[in-house]
1. Which structure, out of I, II, was relative contact order in percent (Cα under 8 Å, 6 or more apart) derived from, given a value of 24?
2. Say we calculate distance in nm of label points 7 Å out along Cα→Cβ at positions 24 and 136 for every structure; which of I, II gives the highest result?
3. Quick check for you: by distance in nm of label points 7 Å out along Cα→Cβ at positions 104 and 144, which of I, II is greatest?
4. One of I, II was used to compute volume of the Cα convex hull per residue in Å³, and the result was 134. Which label is that?
5. From which structure (I, II) was helix-only ellipticity at 222 nm (-39500 (n - 2.57) for each DSSP H run of 4 or more, over all residues; to 500) calculated, if the value obtained is -24000?
Structure I
Amino acid sequence: MATFADALKDLQRLERVVAKNKHKYQTAASNEVGSRIRKRIHNRGLSSSGRKIGEYSEAYAKQRKKGVNIKGEIFKGLQTSFVDLQVSGDLMRGLQTGKSGSNIVLGIAGTDQVNKALWLEEKYGDIYEPSKSEERAGEIVGLKLIDRDVKRAVR
């Protein structure tokens, strides 16, 4: 039978395992949330609340089909059935997992992309804020990794 001292050593070992892998858990959770946000916005055209972001005006819809000029590059044949906030894909790619202080976080990288996202949120409301279900999905991914590592450590 294990002693109290043995149990404390096991707990300390588990604490070290979890602390050592903190960034792995945060990265996996952030990547899951980011993936779900991208799908919600760019594939389904939904805001953080789950409502449609909006509709393109008839004039802008025609322009999206004909061709949108972004810094000299023409993007033609863009979808027009719902607002998906996508022309060049830069903003979608700007949603990234990165380090902030001692944590791994999800954010928008690059001043141009941050400014674009802020402008879009002024126009359409909360878009890039994770929904409760997106946050929960990230938590589940992180918790599964912690659970796996804890089970390995106690064997």
Structure II
Amino acid sequence: MSSAVNALNERQTRAFSAACTVGAAFAIVYLLVEISTDSAITRLAYNAFPAIRPEDTKRIELTGNVVAGVKLNTLNQGVVIVMLNLWPALLMLSGTAGQKRAYAMIALMFIATASVVFASEHSSSQVALLGSAIVFALAWKWNRLVIRTLSAL
């Protein structure tokens, strides 16, 4: 993989970074909408296409033949993916724009991801966000010490 990345020119690398960042941003927006609207998109899809509904009703609430609610924990997998993509996306953002604009976009993406993670019921993603933010802050201040410590683990 690294040899393929090394073969990219600067324009291709920027395009790749931008595409990955936009994909992560779409996932964050989707999850924010789902969490804030009690899974309106999922309910709409389940009601429009009953064949895609889950067989068991453990994660959905039916009123007659209509999906009236979707449990919040159904979004946990999406929250994990967004959390796992946070730091690579921030790294890619740092190289795609001017410094002031990049800092603003990084702050916006971090805040949006934190909003999704803390609005969800996924406690391991919440712990991961806090832990990784602490490690990042320590690495920013004492980069060599933190890198050596982490590599020794």
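Please treat every number below as a calculation from the coordinates, not as lab data. As the structure is a computational prediction, the values presented were derived from the model and not from experiment. Cβ atoms are built from the backbone, for glycine too; each structure is taken alone.
1. Of the structures listed, the value fits II.
2. I
3. II
4. Derived from the structure labelled I.
5. II
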